[in-house]
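Structures for review follow.
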Structure I
Amino acid sequence: MFDDRTHAALLLADAMCGPTNALDPLLTTELRHHFSEVELAELILVAGQANLNNRAGNAAKQLLGEA
């Protein structure tokens, strides 16, 4: 359904939802094949921000209610 480049980006976003101290070496190779360093930095920041928003939103709902 997705091309290889998009699929790699989605795998990175998924990987960033868990522990990130050791990303799968095959994933890093695949990402470096499809993206420049600047593009990788942008992907990391966008995926990280989305992840932060989701986690903060989940915590806020639990602590502050569904307003």
Structure II
Amino acid sequence: MKGLGETIKCLRLEKGLTQPQLAKLVGVSKGMISIWENNINEPKASYLKALATALDVSVNVLLGEEL
């Protein structure tokens, strides 16, 4: 099973987004996207919905609960 960071990165790449593009959609810095993707830290709950919306998936998909 993928971790949250790997899931974010895979979905971002599938959407053809760069880290800066995803960061702009979510409202965070590019560095924060990198931190999340490298599993240094996880996004706060308040950013999960923004990530899900930007990546066009449900929060459950981000959390690995459904495909």
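Summary table
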{"quantity": "Entry that produces 9.9 once mean count of other Cβ atoms within 10 Å over residues 17-24 is calculated, selected from I, II", "calculated": "I"}
{"quantity": "Answer label among I, II for the case where Kirkwood radius over Cα pairs in Å, calculated from the coordinates, equals 13.2", "calculated": "I"}
{"quantity": "Test item: helix-only ellipticity at 222 nm (-39500 (n - 2.57) for each DSSP H run of 4 or more, over all residues; to 500) calculated as -25000, pick one of I, II", "calculated": "I"}
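Since every read-out is calculated from the coordinates, none of them should be taken as a lab result. Predicted model, so just to flag it, every value in this text is computed and none were measured. Cβ atoms are built from the backbone, for glycine too; each structure is taken alone.
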